[in-house]
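Structures given as C-alpha cells follow.
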Structure P
C-alpha cells in the first residue's frame, strides 16, 4: 500500500528522512571529531589521550541512554523524541565552541551524547523495522547510509572550516545545521508505524503481510532475550567490532598526520572511508535480505580486521591507505547497518526498541574504551602499532563468535517462556 496520491510507498520517504537525520547526527558529532584532535592539542596542549576521554565518554553516555531511548520510543513516540533530541543535540554541539577547559569539554560532550541517543540507531532502527519486513535489510542499509555520507561530507568540511574560520566557529555552524534541518524532518516526515497512515509494512496486503511476518510482529520480550546465550554472543561480538571502529575513526586522522599527510588530506581520507561505508551499509543490508545475516556479519568483522592490517602495514603509502579506505570503509559501514538487522533476525520486532537499546548499552562500553585506549597507548608508546594489532585480533575473535554461534536462531512469541531454552 502507498500513501494516497503517491506512487512511492511512504516507508521510503521515512527512510530518506531518517537517513538525513543520521547524516547530521553522525557526521558532525562523530566522524568530524577526529579532525578536531590536533587543533585541540595546539590550542590547549592536551594530549591525545585526554582528548580521547571526551569521545569515549560520549560513546558511553550515548549507548547507556540507549535503553532509555527504547522505552521513550514506546511512551512518547519516535517522532517527538527525535525532534526534541535533534534540537538539544544541535545546541549542545554548538556550545562546544565555548570550550576553555578540559572539564567543560568533557561535560558538554556528555550532554550532547545523551541527546544524541534520541536520534540514533535505537529509535531509527525501531522505526525502520516497523515499516519493512521483506526489504528490511535494504531499508536499514539505506537509512544508515546517512551515517557514512555524514562522514564523507562533514569530516573534510570540518577540516576546511577549521582552517578558514577556526574550530570555535566550526562548532557553531555545525550545531545550527542540526537544529535547522533535523526538527522539521522529524515533525513532518517521520512516522513510527505504517499503521499510523493506514498502511502495512513493505506496502503489502493484510494477508500477505501476515504470512511473511512470522517472527516480525512476534518476537522475544526483552526479559526473555537477556536470558539467552545469543544475546550476549551477539552483543560481545559487536562490542569488539565497535571498539575498533571508534578507535580507528577518531585516530586515523592524527595517524595519517604522523605519516606526513596534511590535516586537510587526512580529513579527505577519513571522508573517503565514510563514503565507502555507504556502499557497505547498502550492500550488506541487501545481502542480509537474501542470505543469513549471521554469515554476512561474520564476514564484515573479518574484513574490518583485514582493513586495519593493511593500514598498519602501508607505511603511509598512497596505495596502502587507499586499500585501507576501501576495505575498512566497506566493513565498518556494514557493521553499523547489521547491528539492528541482527537484533531483529534473532529476536523479532515486537520489543525491538528495548532489545536493541539493551544491546547498544552493552556495546557502548567497548565503543567508549576504543578511542581512549588507542589514545593512551599512543601517549605511552608514541605510536599506534601495538593497539592496532590488538584491534586486528579482537575483530577476528568477533568474526569467530558470530560464525560459530550455532544453528540459525529460533524465534519465539513475546510471552513464550518455554521456548527461551531452545534459543541459540
Structure Q
C-alpha cells in the first residue's frame, strides 16, 4: 500500500540531489555545493535515504514543539502581569519590566505575540514615510540643547494635568532637565533653567519653538518677540534678555520636525513616565518632581548615545552670573517728580536721603521674581521703597496656555447654608 509523504520544497530539492548521488551521477562534493552542506552532512543524508527511502529526508521535528518554546508557566505568569500590573504598557516597555523587575526569561517578540493573541496589542500599519532633510547631531555635549513643554495628564487622573518642561541634548539625546509646572511661562522656564545651570553649567545654545498662528494673531512667545516692530529697544523677550546676559544664544525652529529630537522624546515620556509613576504610586506633582532625577538617570542609561567629541561645551557659572537677579521679570520705569513709579497696578515711593531732584526722571529697572517680590535697581544698586498705593486691577491679558490656570485660581465658592440669599421667597412663576 502506497503511503503519502509530505515534503517541503527544500526537502524535495534534497531528494532530487540525493537520488542523483545514489545513482553516481554526481560526486559528494558537487552535491554539497549544490545544497550548501558539508560533505559529512551529505554522507548522513545518503545513508538515511538508502535505509528509509524518501521518508528519511523528512525532518523529524515536524509536528513537534520547538526546543525553544516558551514554557507554559512563564507564559501564564507573563499574561497575568500583562492584564493586571502592566495593563496598558507597550510590548517594548513591558518586556523591559518583565525581564528586569519580574526576572522572566522571554524575548520581546514573544511578549508582542502574546499581547496580540490576547487582544492587548493591535498591529499597526506602517505609516507613509515622509522624507525630511536630515541634520547631523552636534558634536559636543551642551553645544545645542532643545527645550520644549509637553502638556499631558501625567498622573492619569490622580492629580491635575500639568506641563512637563523637557531639556534634551542634541549631541547625545541625553535628558538634562525635567520639571513639572503649572504652565509654560517665563518663571517656570527660568526655574527649570536655574536648576539645570547649577547642576551642569551654561550651554552654548538653546533650540526652542517658534510662535504658532492662533486665531489669526500670533500667540504670546517666551523665546521670541512675535512683532519686533511693536517692541522697544532690542525687542527681546524676558527669557531672551536673561539668556543674553548669561551669554546663551536662543534659536527658534521653523517647524516641529526641525526640533524632532525633543518632540520624539515627548512622545516617549508620555508613554513611559506616567506608567513608571503609576507603578511607584506617585500621586502628586511634588512627589513627581522628586522622582524625576531617578527617571532621568534610567532614561539616559537606556537611550543616550556617546557624542562624537569628548569636549563638554557647558560653561561654569561665574561670580557675575547672579541668577537671582537675572532670572527675574525686568521692566524699565521712569521716576516721577515725587520719586514714584508704577508697576503691576502698584505705586512705589522711593525712600532716599539724597536730594530728590537727583533722581527725578531717572530710569530704573523693576525686577519681580516668581513670588512677586519687587526690587528697584538704579545703576545696579537697590533702592529702598514703600508701597504708596495699590490700584484696583482692571482686565488682565492672559495667554491661551494660562487660561485654565487663571480660571481655576478663581473657582466658584457657593454661599453658606444660612446665607440670607437662601431665605428669599421663591416666585410662583
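Match the computed value 0.55 of FRET efficiency 1/(1 + (r/R0)^6) of positions 126 and 302 (r between Cβ atoms, R0 = 25 Å, to 0.05) to one of the structures P, Q, and report its label. Display every interim value, and only then the final one.
Details: P: 0.30; Q: 0.55.
Working through the options, I get structure Q.
Suppose relative contact order in percent (Cα under 8 Å, 6 or more apart) works out to 12; of P, Q, which structure was it derived from?
The value was obtained from structure Q.
Comparing mean count of other Cβ atoms within 10 Å over residues 86-93 across P, Q, which is largest?
Working: P: 23.4; Q: 16.9.
Answer by largest value of mean count of other Cβ atoms within 10 Å over residues 86-93: P.
A value of 34, 24, 19 was computed for semi-axes √(5λ) of the Cα gyration tensor in Å; which of P, Q is the source structure? Show your work: numbers first, answer last.
Values: P: 34, 24, 19; Q: 69, 30, 19.
Answer for the origin of the read-out: P.
If helix-only ellipticity at 222 nm (-39500 (n - 2.57) for each DSSP H run of 4 or more, over all residues; to 500) computes to -10000, which of P, Q did it come from?
On the way: P: -25500; Q: -10000.
Derived from Q, not from the others.
Could you tell me which structure in P, Q was used to calculate P(r) over Cα pairs in 10 Å bins from 0, in percent, for residues 182-381 alone as 8, 28, 31, 21, 9, 2, 0? Write out the running numbers ahead of the final one.
Numbers: P: 8, 28, 31, 21, 9, 2, 0; Q: 7, 24, 31, 23, 10, 4, 1.
That value comes from structure P.
Can you spot which of P, Q the value 37, 16, 15 was calculated from, given it is semi-axes √(5λ) of the Cα gyration tensor in Å, for residues 38-221 alone?
On the way: P: 37, 16, 15; Q: 53, 24, 18.
Only structure P yields this read-out.
The value 3.4 for distance in nm of label points 7 Å out along Cα→Cβ at positions 78 and 134 was derived from one model only; which of P, Q is it?
On the way: P: 2.1; Q: 3.4.
Source structure: Q.
For which of P, Q does mean count of other Cβ atoms within 10 Å over residues 318-325, calculated from the coordinates, equal 17.2? Mind dumping the intermediate values first?
Values: P: 17.2; Q: 11.6.
For mean count of other Cβ atoms within 10 Å over residues 318-325, the value 17.2 is produced by structure P.
Only the coordinates and a few stated rules stand behind these numbers; no lab work does. Since the model is a prediction, treat every value here as computed from it, not as a measurement. Cβ atoms are built from the backbone, for glycine too; each structure is taken alone.
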